Structure P
Amino acid sequence: TDTPTPTPAGPVIGPHGISGVVIPRDKTTFAVGEKAFFIYEAVNHTENPVSFVLLGLKASNGQFNTSWVNPDTIYPGTPFRHEDGLTFDAPGTYQVYLAICYAFCGEANAEWEEFRQGAATITVQ
């Protein structure tokens, strides 16, 4: 008998009903100091709009780039897409993922969500 092909897992949905994914825009290997561009997408899996305050790209080395600082809304059925980049100053392999702050950004009780399961992997040489 044929071995069944595993069904790909669906997106991991966070407590706000959002999933996030980051993909490299042009390539996955970069030189030190070269800006790496990404396309990210947040999808609302609920039936209601989900508001946020700040959204950006975060890397596995802790680096963060604020990409969207105006309060906005992710609507059901309409992916929130944007493009942005990060520059790395050391060689290595990095995971880059979407991070969203829903409330109290910049405060100790900030309401952040990081979408590590939707990360892009890049190499910096």
Structure Q
Amino acid sequence: MLILDNDIPVRLPVKWYYDTISNEIIIEYKKDFSNLESILSNLLKSPRYIKRRLDLMNSRLWFLMDGKNSFVEIVKIMELEFNEQILPSKQRIKTSIINFIDLRLCTIVKPKAYISWHIGEYSD
């Protein structure tokens, strides 16, 4: 997938929490089952939702994907915060964003696009 420098990654509406102790994001989303997996899941009464804990760098990336920062701005911010830990930064950040897209947790919008969905933290 091609992500241009001025493209804007944006979180999709999904239940997520910020753990203040570990400074990590916890994302909760519904599992996608095939037909066979769905039958087995019903028989075994497995959970329908996955809770995914993000590491520190992906948690920071998650916060930055708020619809206000372009891809190149996110790269610059992450390089300032994580220094050589994130190098090669552009490639690693792009890979993380593509993983979020594959999991249907974020999308890419063009500059000046209107974001009509809620991107904030989940609250009961």
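Please treat every number below as a calculation from the coordinates, not as lab data. Source: prediction; values computed, not measured. Cβ atoms are built from the backbone, for glycine too; each structure is taken alone.
Quick notes on this structure:
- Comparison of P, Q by mean count of other Cβ atoms within 10 Å over residues 96-103 - largest value held by: P
- Structures P, Q were shown, and mean count of other Cβ atoms within 10 Å over residues 32-39 at 10.5 was computed from Q.
- Computed 0 for helix-only ellipticity at 222 nm (-39500 (n - 2.57) for each DSSP H run of 4 or more, over all residues; to 500) - originating structure among P, Q: P
- For relative contact order in percent (Cα under 8 Å, 6 or more apart) computed as 30, the structure of P, Q it came from: P
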